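Just below sit the structures, each encoded as structure tokens.
Rule-based calculations on the coordinates, nothing more; no lab input. None of the values given here were measured: they were computed from a predicted structure. Cβ atoms are built from the backbone, for glycine too; each structure is taken alone.
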Structure I
Amino acid sequence: MRILITGGAGQVGKAFSRQVQNHELFACSRSELDISDPISISKAIESYRPDVIINCGALTDVDKCETSPELAMNINGHAVGLLATQAEKCGASLVQISTDYVFDGEKDGPYLETDPTKPISVYGQSKLLGEQLAGSGALIVRTSWVMSLDGNNILVKILRLLDEGGELKFVDDQIGCPTFTDDLVNVVMKLVESDVTGVVHVTNGGSTSWFDFAQHVAECAGSDPKQVSPISGSELNRPARRPKNSTLENRRLSDLGFPQLPHYLDSLDHLLSNENRDRS
């Protein structure tokens, strides 16, 4: 297949470039393909003639979305509608990467694909709009707490703070599923190759709080977990609300017969072990 990746310079886009070997892959950065610009989309489609468009382009800064709602709605929402229109014209299928933040976090237990959405932030609202505008024939992959050693994400931040020393404070009242880009991309490609459409939850196994996760990172990195201390989300006084429970269950993935992703602790240990070996 000829696969066009938007947001190719981001951590998920980089993972596609690193992982996908048996298809023609065209990973475009924002300067090459601006998903909010119909002309830019049209030119890229004309140039690459994709069979599949995987949209990894997004404004993922949750607080910036809250303070710049029009920008968030354009990039995370309306731009997906533009991609869907162009994909339909050229006969390509569309894959939209979405988020756990489409839920309000009040459920007692993990969210299923069939649970009603109720975002409590502009980010969540904009990503839900993107799901809706992607169209009924699209594959919507909801994932959560995405991380890798690429770019600016929570794992990179924790490792940097540990290197700098001192105390780290992370919230202990927000629960979710850490998901590693290589594991995510591996499953997304299996779904694409099987022509799956509709909403599918794709996260690593297990759930945790940011506080517990930061302690696990410290352990895996050979640092003292006591460097990490808990703090409540309300103490941070951030512009955007976060769902207290954004744990996703990969129910449809199981129903379709696909294997589950590794537990997040196994993927974390594997990633940091490889990083340590590369350094040595």
Structure II
Amino acid sequence: MPELPEVETVCRGLAAKLEGRVLSRVDQRRPDLRFPFPPNFAERLSGRRVDRLHRRAKYMLFDLDDGNVLLGHLGMSGRMFVQTAPAPEPGPHDHVIFETDDGTVVTFCDPRRFGFMDLIEPGGLDGHPRLKDLGPEPLGNQFNGPMLSKMLAGKATPIKAALLDQRLVAGLGNIYVCEALWRAHISPRRLARSVAGKRAERLAPAIRDVLTEAIESGGSSLRDYVQADGELGYFQHRFAVYDREGEPCLTDGCGGTVRRLVQSGRSTFYCPACQR
């Protein structure tokens, strides 16, 4: 599933093409994805101007000129492609097609249909069930060691599981949690409450740094993910531990070997020699 850097990269690519443009045509090609589309979805979007396109956690938010907000989630295999009209004939997995007043065509392709779209009425953003319980953004100005320490205090779950809880920190996923814990030299097995304090002071900037670097690299292309212009991300070439089971740890002087374990049904990659 695309994580925060991938969604941020897609949003930035779409914003360059859609902000300030009017959706002259919206083609909804099936009644549902992961969930049914809202009633009159295409009709309510047609003729609307996109004033702003941004991200919250792993969600795309399109602010429209009538106060409504189009919320989108890429799911496991969703992709947003930007082309110039006339676009090719839609493929079997091209489920929503947006065309703007300047001839830009944006296609939402989702072979596995775990993605979804919704329309949020004016004033309903903060109370939307997908958004209302989300934690702070890890790239926000207020996210730092003391904040993270406070959030982790008293939590008896492993730190890896705690960081994947979207109610604690919004947008973090498996890849970047593994990488951040390695950078902070913290074991994914360690209880979250024991990370409060000095360890949280190391972990918070490690989270920010790995996310920032991943965004600069266009995200990580694993399986289905590509950027809005069709280009692949390349942060996967900079993984220190993720998907590197059995390879040497990259920490200078460590001498350890990357291992894999399963936590809450997900693969965790770490170095037991330098992550404590």
FRET efficiency 1/(1 + (r/R0)^6) of positions 182 and 198 (r between Cβ atoms, R0 = 25 Å, to 0.05) from the coordinates reads 0.90; which among I, II: II
Parent structure of the calculated result 1.6, given that distance in nm of label points 7 Å out along Cα→Cβ at positions 102 and 118 is the read-out and I, II the choices: I
Ranking I, II by FRET efficiency 1/(1 + (r/R0)^6) of positions 46 and 174 (r between Cβ atoms, R0 = 41 Å, to 0.05), the structure that comes out highest: II
Out of I, II, which has the highest value for Cα Rg over 2.2 N^0.38 Å, for residues 78-205 alone? II
Have a look at I, II and say which one yields -7000 for helix-only ellipticity at 222 nm (-39500 (n - 2.57) for each DSSP H run of 4 or more, over all residues; to 500), as calculated. II
Given 0.10 as the derived value for FRET efficiency 1/(1 + (r/R0)^6) of positions 86 and 158 (r between Cβ atoms, R0 = 35 Å, to 0.05), which of the supplied structures I, II does it correspond to? II
